[in-house]
Structure P
Amino acid sequence: MGCGAYMRIVNNSSRAVTTAVTSPHCLYDHGTEGSNPGFFNGLTIPAFTTRPAEGPGQYIKAKTTGACFFASSTFTLVIDGLNILADSLRFTDSNKKWSCAGQPYNIDVAISNVRQQAEIVITLSDHSIQ
């Protein structure tokens, strides 16, 4: 069974960035089950701002029925505007645990799986996060 997550992006860089969700697999979208990863498609995040600006984040829910019953839920978040080589993050929900792969040096991803709904905070910066 999958898990939902609240995701937000904190742009602490000096540049505006644009995001997109690609390759979604076994996710609810367009408000179904309250989930809307499409919120991040074509989203421009100005420098030194957070999106969504209020609340815990945009809800994303893994689909766990039909062909998705035994499958992991995945999506890729593409970030354009940071001038880095690897600008995408691959998120996976497997066994009610969200994880991330492909983390460039100036993108920090913090995932908390301790509550019923996970929390994903992506922080962008101009420099390496220590």
Structure Q
Amino acid sequence: MRAVLVLAALLLLLIPLLRLTQGTAAPALADASPAEPRAKQATVHLELLSTRVPFHFELRYLGKVIWQGESMEAQVKKAVAMEFPKEGVDLELKGGWREDGASVAAVKLTVIPSDQQPREKSVWAQKEFDEVLTFQ
């Protein structure tokens, strides 16, 4: 008799156990916050100023080259279309000079988002440089 009662109790426990283990897909959260919209493309003016010429450079944003070249002049400028969110951007600046200098040289990158104040950062090196610059 006890065996029958234990078996009945186990069968009754089987029903909720099956519901727990074979649940349906969870419904999407209705109150989840929507993804924040991405910043719109804007015209951003870029300027590079080098203390030694000639120099070569490559500027990357989100892993993509947005400007590259070689210059015989100390200053070069370009306008590019890119996102510039209010949180800022990280730009990777790579480059260098053909010859080793006896002293350290510098490159200044100025970023001017449309309708905003200029922001500038400098990189110092003897021959090659590769820096990530944050502009907010």
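No value in this document is a laboratory result; all are computed from the given coordinates. It should be emphasised that the depicted structure is a prediction, and the values quoted were computed from it without experimental measurement. Cβ atoms are built from the backbone, for glycine too; each structure is taken alone.
A few remarks follow.
- Here the criterion is relative contact order in percent (Cα under 8 Å, 6 or more apart), and among P, Q the highest value is seen for P.
- Top of P, Q by distance in nm of label points 7 Å out along Cα→Cβ at positions 6 and 110, largest first: Q
- Which of P, Q yields 0.9 [distance in nm of label points 7 Å out along Cα→Cβ at positions 78 and 102, calculated]: P
- Between structures P, Q, the greatest calculated value of Cα Rg over 2.2 N^0.38 Å is seen in Q.
- FRET efficiency 1/(1 + (r/R0)^6) of positions 14 and 54 (r between Cβ atoms, R0 = 41 Å, to 0.05) - highest-scoring structure of P, Q: P
- Entry that produces -5000 once helix-only ellipticity at 222 nm (-39500 (n - 2.57) for each DSSP H run of 4 or more, over all residues; to 500) is calculated, selected from P, Q: Q
- At a computed 8.0 (mean projected area of the Cα convex hull in nm², for residues 22-93 alone), which of P, Q: Q
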